[in-house]
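Some structures are shown below for you to check.
Quick note: the coordinates plus some simple rules give every number you see, no bench work behind them. None of these values were measured; they are calculated from a predicted model. Cβ atoms are built from the backbone, for glycine too; each structure is taken alone.
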Structure 1
Amino acid sequence: MTISLTDTGRRFNRDWIFRHLNFQFFQGNAYAITGPNGSGKSTLLQVIAGALSPSEGKIHYHTGDGRLPSPTLINPEQIFLHLSIAAPYLDLIEEMTLQEFLEFHRQFKPFLSAITIPEIIALVGLEKATLKQIRYFSSGMKQRVKLAQAIFSDTPLLLLDEPCTNLDAEGVALYQRLVSLYGGNRLIIVSSNDTAEYTFCGEQINISHFKS
């Protein structure tokens, strides 16, 4: 997948969050969106995800990694089928058990082939909580679930917004290991101001550079 932003901007009321952003994201690479708290990192990630429309400029999604002579244009209204996301503001279905939640998620966003739900649960270290309702999970356990449903979804685009929120040192190491092992030939975009969350990213976009 290739994502192209052309003179793209987003504002709320009269305040511009970012403007005049020209950039291309290519599959097989990892990118970090950086900047201070409140600078608009998550807003840019939501624009890329199609959850927010740009206030100016354009965003285009294409199949392939940018090397194809005539890639297929993806309908922006269908981009959700091609991405998975982990973010602090996304809720889990807390009335479900962990197993029920992953089985439910798999119905509309299949997991990577050759990996089972019990294996996913084991990989994120939550075997003892398989049949426990998510409402009883600690904040760190819930973050592991959010990472699991995003990283193990079979999508070419992986979006990670402050992915180590509520994780201890062991959880951060787990996150880095999962991305290394299962990032594959995907397009990964991380929104963060914590270097531990994007050490593997080859390019950085400082959102503060696109304020006017």
Structure 2
Amino acid sequence: MIDHFVLGVAQLESGTRCVADATGVDPVLGGRHTQLGTHNALVALGERQYLEILAPDPTQPVLVDALTALRGLTVPTLVKWAAATDDVDRASELMRGHGFAVDAVERGSRTRSDGKVLHWRQVGFLSVSSLDVPFVIEWGAGSVHPAEDSPGGCAVARFTVSSPRSAALSQLCTDLGAAVTVRRGAVARLELVLDTLRGVVELTS
């Protein structure tokens, strides 16, 4: 299934305010990714699904190369999406089998504002640069899924991925169990439509 969508912003405070104004839901601060140089805020989209608002963290000296484009964003922009798995090593093999080049499985963590630490393993977050291809995440045992205690009030109405590799991507999504509408497109593009407290909101890449 789809785990979450990453909405990139240049500054977290203004990005969360923009999301709150559009949806009527105030995102909760998530914490810092010290291995990436970012911090985030979160909105639940239903059971085990959420929107992550991601920005460079000005308190950290280094932002990883794969995310430097966040600094130049002028509006909130979809920059990644994630599929969930209980076996990220198998997911890595599936991605390679469908022709999507990925590096080794990556370990990640985030310290929440309450001091709790979330752990996960993922593949494709740093190594896949194309918007259409998801990264795949396996949450660590004992980690509270972000959708469980993030503010609700929004739900996914539609998610569409345009891809020049639509056939291979569609099969990958099926194998991962991620229900996604994949369309043939000359360039990769993401379109997410949310039902919110203030009506329909569309987010795009």
Seminar exercise, completed: Re FRET efficiency 1/(1 + (r/R0)^6) of positions 85 and 125 (r between Cβ atoms, R0 = 25 Å, to 0.05): value 1.00 computed from one entry in 1, 2; matching entry is structure 2
Exercise. Which of 1, 2 yields 8, 34, 35, 18, 4, 0 for P(r) over Cα pairs in 10 Å bins from 0, in percent, as computed?
Worked result: 1
Exercise. Given structures 1, 2, which gives the highest value for relative contact order in percent (Cα under 8 Å, 6 or more apart)?
Worked result: 1
For this session: Have a look at 1, 2 and say which one yields -5000 for helix-only ellipticity at 222 nm (-39500 (n - 2.57) for each DSSP H run of 4 or more, over all residues; to 500), as calculated.
Result: 2
